[in-house]
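Values quoted throughout were computed directly from the atomic coordinates according to the rules given, and no laboratory measurement underlies them. These figures come from a predicted structure and were not determined experimentally. Cβ atoms are built from the backbone, for glycine too; each structure is taken alone.
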Structure P
Amino acid sequence: MCIGSFLLAAAGVLDGRRATTHWMHAPLLATRYPQVTVEPDAIFVRDGRLWSSAGVTTGIDLALALIEEDVGRQVAMNVARMLVVYLKRSGGQSQYSALLAAQTQSESETFGPLDRWMAEHLKEDLRVEALAERVHMSPRNFARAYVEKRGCTPAKAVEAIRVDAARRRLEETEDRIESVAQDCGFSSEEQLRCAFIRVLGIPPREYRKRFATTAG
């Protein structure tokens, strides 16, 4: 797990093999051990009998993959449910939740409570005027200050948070896409589809085919 990959590389165990480590240390691993093919964006990597994972929490992803390999998907799903984690996370180390991305844009937590409220009230009115009223600012000042602190407009942040919630629903449930769209605050399935293509570059149905963990 994590920088443990450096120990394996130093021992020559990873020579000629693929491996990963925490994204912050991946360039150093590749430079120090050029005989190792480093995959910096992977959550975990399996090369034959050797497994490596990105950071400490991705060790859970790796462990669940080992369980699925040994005793099957259903057991792995049950373990994941007990741990309250996802069996299979989409994307790589560079892809993390929209809410976390927004909160790490600056050191200021001026809009932290608002971001959390938005994530918990996806079906509410999340237009600029309504959000500005919640933080007791004029719509114009709120929009300007939000862009300053978060690096994106309130509308873009709302869309990203709603897409992130819908993405998780598509991964973990068999709910109809129309229902997912409504529950996540989209006016229609078509609006959800357009937002998915803008944010993730893929329609919801295709996303579910690739990343669903609910069946088969």
Structure Q
Amino acid sequence: MDLGLQGKHAIVTGGSRGIGKAIARELAREGVDVAIVARNKGDLEATARELAAATNRRIVPLAADVTSKEQVDRTVAEAAQQLGGLHILVNSGSAPGGSATATGPIETVIDEDLIQDFNVKYVGVLRCSRAVIPFMKTAGWGRIINISGGNARNAGNLSGGARNAGLVHMTKTLAVSPRGNAICRMVDASEVAFVAVFLASDKAWAVSGELVAASGGAGRSVYY
């Protein structure tokens, strides 16, 4: 299946390691030039060298803290300038599971750490999405992918669950907003077939027993 990504430009937050790094690698393998963003410049530069050597694509390391609107705006603009535009944003930056002092019994949760978790994963996504949308509009093509987590569906982890559930809601809100990416037309049979063929492939091992709504973003319901 041709994914149609050759020549596209992406920015991936949390791109120096873990899921973000893996996503950046796969995008590059599909012919995408990628700007990777994280706070640690040394880790970013090492990852950029590794991915560029492995994929023969341009990987641009950009250090930034997503809790700063100024840094986000500047970094997104720099990514667009260096890559020649932006088509894809992957929001993958956060501490896995949330801060340890914001996830325990409610009596022990530290307010400031809980707020910081939201500032990184929820408001950070808002900042990055808001900054990248004008560049996607200029390009006439755009995808925003937000990495949430299973805690959105399960009670117990106060910080991880709340921020992930909030992120799912924000993702749907972005899609149905006047400037969002709901396609505003009927999905045709071939487009459903593309999803089915992907799910049948060896690339889809991570998806099992899940609802996949191939509706083009229709409706306003939020599914966790």
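Consider the structures P, Q: one of them gives 0.90 for FRET efficiency 1/(1 + (r/R0)^6) of positions 8 and 72 (r between Cβ atoms, R0 = 30 Å, to 0.05) as calculated from the coordinates. Say which.
Details: P: 0.60; Q: 0.90.
Matching structure: Q.
With Rg/Rh (Cα atoms, Kirkwood Rh), for residues 64-143 alone computed per structure, which member of P, Q shows the largest figure?
Values: P: 1.19; Q: 1.11.
Max of Rg/Rh (Cα atoms, Kirkwood Rh), for residues 64-143 alone: P.
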If Cα extents along the principal axes in Å, for residues 128-167 alone is calculated from each of P, Q, which structure is the one that comes out at 42, 14, 9?
Q
Starting from the value 15.2: which structure in P, Q was mean count of other Cβ atoms within 10 Å over residues 152-159 calculated from?
Q
Taking mean count of other Cβ atoms within 10 Å over residues 120-127 as the criterion, which structure among P, Q has the greatest value?
Q
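For structures P, Q, calculate distance in nm of label points 7 Å out along Cα→Cβ at positions 32 and 192 and state which one comes out highest.
That would be structure P.
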I have 19.4 for Kirkwood radius over Cα pairs in Å, calculated from one of the structures P, Q. Which structure is it?
P
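When FRET efficiency 1/(1 + (r/R0)^6) of positions 184 and 200 (r between Cβ atoms, R0 = 30 Å, to 0.05) is computed for each of P, Q, which one produces 1.00? Present the calculation step by step, with values, prior to reporting the outcome.
Values: P: 1.00; Q: 0.60.
The read-out was computed on structure P.
Out of P, Q, which has the highest value for FRET efficiency 1/(1 + (r/R0)^6) of positions 48 and 112 (r between Cβ atoms, R0 = 35 Å, to 0.05)?
Working: P: 0.20; Q: 0.60.
Largest value of FRET efficiency 1/(1 + (r/R0)^6) of positions 48 and 112 (r between Cβ atoms, R0 = 35 Å, to 0.05): Q.
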